[in-house]
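Q: Quick heads-up: structures coming right below.
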Structure P
């Protein structure tokens with residue numbers, strides 16, 4: 001009996017996410033199509049793999065057995081796909097990487113262009129989200145390399161990639177826009193536009209405030225937004241002030257849409273890190289990409 005590997009990949013994704021609809025979203029297909037793939041796999045194996053009666057995705061005993069073997073088969077496939085290019089010296093294939101907002105939107109695109117020029121047979125897919133989601137995807141092995149704003153520690157390998165500076169941004173006519181620098185204490189009293197939970201920027205900002213004895217609940221947070229672009233738009237509209245990457249704020253500040261200034265009394269330089277699993281060998285394409293990215 002020959003099994004379709006793609007059916008095993010779909011089954012593993014449904015089991016990992018505990019959701020047919022979320023698996024369909026990740027795969028870019030309809031939920032009925034995912035259900036048909038699972039039914040096709042169940043027919044091939046001659047057993048029910050998922051109990052759907054309770055409205056939740058629950059693996060049957062046969063499903064748990066199939067899941068364990070699917071993990072081994074798919075891990076073996078990944079190793080084969082990584083090892084064959086090493087043996088031939090060929091740099092080709094599909095490289096999956098993920099990044100936080102700042103590295104994903106400002107640092108990596110020109111590097112990807114240069115990499116594709118050097119290795120045109122590699123297709124690069126870049127997923128952008130907050131740092132927590134990027135590390136989750138790395139754990140699930142849905143990306144090979146992540147680029148994040150705070151070091152995650154083991155079981156990941158982390159290597160310094162780049163850096164930026166966090167700065168205060170305000171509407172142009174805001175009182176804090178008229179001084180050379182603002183203190184964290186002064187910023188804490190202002191309506192504050194925060195990044196969402198899981199953001200590397202938010203983690204760095206909260207650490208800076210904490211160093212001045214200002215806890216997160218001591219900030220006058222008026223909203224939390226899921227991207228740096230959204231934060232900047234909210235500040236431009238007059239909703240409040242915020243602290244963001246100088247790379248993201250530079251262009252709207254030059255255009256006069258907002259005011260950007262350093263923060264007095266603290267160094268908000270932060271590093272970005274390339275992270276990958278210490279237990280999973282990198283593909284040749286991933287190794288070459290890291291060689292280009294890292295100093």
Structure Q
């Protein structure tokens with residue numbers, strides 16, 4: 001009996017971080033709603049081509065701008081294409097652009113922030129001045145300039161959005177490293193002779209992951225909006241790609257009498273962005289140790 005009493009506090013203390021995170025997430029109904037929206041979004045992006053009611057690229061001009069009906073639940077566009085099918089298919093492009101851009105932003109920004117924060121001195125000054133120089137250009141203006149030079153295409157959209165967004169990762173990671181590099185476990189790792197690269201990757205970077213994950217989740221929503229904005233302006237994906245921004249751009253001239261062509265793709269963007277923002281905010285509450293109950 002005495003042994004059980006001694007073990008029980010240890011059992012309570014050994015509760016896994018994952019279980020605690022799930023428990024706290026369940027207490028956040030807005031976070032659950034956001035997660036459900038994201039899961040639906042990813043499902044549509046993954047299996048969209050198998051569940052679309054019609055071919056998203058099949059034209060049926062005589063049936064252009066038909067109102068929503070049982071056959072076409074969200075109506076048809078100017079070329080008689082199913083709006084619902086094109087929205088479902090467009091989810092694949094949005095998730096592809098969002099995840100790829102975030103990956104490249106992290107690939108550039110995290111090493112810059114990690115190295116500058118860890119070494120400091122002249123290394124930090126050089127890297128941060130480069131970062132400040134990129135920040136000096138408004139992101140959307142720089143993206144528009146890149147797209148104007150390189151032309152349309154998803155690969156150019158990814159390049160433009162990646163080049164303009166890595167700076168926040170650099171500053172975020174640097175601020176985390178500045179507080180972590182003086183911790184006892186980091187100093188102990190240096191004391192036993194660990195190489196600087198090993199110290200950064202094994203002892204500092206893992207402790208930055210919570211902030212990186214939360215920021216990345218929220219940033220995907222920003223990237224989706226940016227991609228849709230470029231496509232709407234005719235500088236993003238090619239017209240043949242069924243992106244949400246392209247759909248809105250092609251249908252804006254018919255808004256007065258065929259409102260569904262613009263409204264439903266716009267609603268899709270709004271819902272997905274809301275989902276990522278809600279879930280990102282919930283993740284912040286779950287992963288921030290200062291907010292634990």
Structure R
């Protein structure tokens with residue numbers, strides 16, 4: 001019943017002109033911003049911690065409002081992707097540096113895309129599948145099974161598939177050996193028994209080592225990718241050059257160094273345009289819980 005209700009809600013919204021549909025989600029973001037002091041404070045705590053309290057209150061307020069808006073726009077994009085043609089998606093997307101992927105495939109190697117909750121991450125994932133190559137995206141199982149089913153269907157619209165995070169290493173190994181592409185998020189909070197400590201935004205934090213481990217062991221390439229926009233209508237899919245993974249006699253050090261390079265890429269990305277990152281997430285809650293007290 002819940003899934004049918006969601007589809008009815010979707011049908012009503014997609015029948016409206018695009019401008020009205022977008023205005024509706026902008027309004028929802030406005031209401032969420034003003035009604036959720038908890039998440040406003042999470043954004044503020046994150047920004048003060050990441051930028052050492054040097055960001056002005058006006059900039060914090062502006063980024064907080066944008067964080068709510070961007071979250072609701074990602075939901076809107078999921079809804080639109082379910083009804084969008086490939087040509088319509090192509091009209092929204094400009095791809096930069098696809099040559100980085102072509103170079104890897106010319107060497108007969110698989111690609112591990114590392115990415116982040118940044119700008120319209122839903123459009124970004126769909127665009128890779130539609131215009132670069134289909135990938136298997138690793139996701140964390142959701143508590144709401146109805147929303148999860150709807151979301152995964154949207155993400156698979158343009159050729160991508162989905163791999164649930166639990167016990168995902170073996171399926172990823174099989175995929176890499178077959179030359180397939182995978183996509184892993186590197187900016188989510190993880191358990192203390194996972195990953196390794198890196199410096200991110202100048203702060204120590206635990207980050208997944210899965211991309212570095214797989215790339216080193218199976219000669220795959222780690223390619224960072226993200227998306228950004230100037231007008232919330234036209235988007236640039238930014239593909240970055242391969243992050244090298246050494247293969248010396250010291251496996252632990254090789255994986256550590258490659259994981260740190262991924263954190264450095266993300267730090268640089270966020271520092272240049274901080275508004276696009278998902279500041280509503282308590283990224284430091286396990287390693288620095290005191291900032292959220």
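Q: If Cα extents along the principal axes in Å comes out at 77, 60, 27 when worked out from the coordinates, which of P, Q, R was used? Don't jump to the answer; show the numbers that get you there.
A: Working: P: 74, 50, 33; Q: 77, 60, 27; R: 58, 44, 36.
Answer by label: Q.
Q: For which of the structures P, Q, R does the calculation of helix-only ellipticity at 222 nm (-39500 (n - 2.57) for each DSSP H run of 4 or more, over all residues; to 500) return -15500? Before the final figure, lay out the partial values.
A: Details: P: -13500; Q: -23000; R: -15500.
Derived from the structure labelled R.
Q: Have a look at P, Q, R and say which one yields 1.05 for Rg/Rh (Cα atoms, Kirkwood Rh), for residues 35-146 alone, as calculated. Can you show the working numbers first?
A: On the way: P: 1.09; Q: 1.24; R: 1.05.
Only one of P, Q, R returns 1.05 for Rg/Rh (Cα atoms, Kirkwood Rh), for residues 35-146 alone, namely R.
Only the coordinates and a few stated rules stand behind these numbers; no lab work does. Please read these numbers as outputs of a predicted model, since none were measured by experiment.
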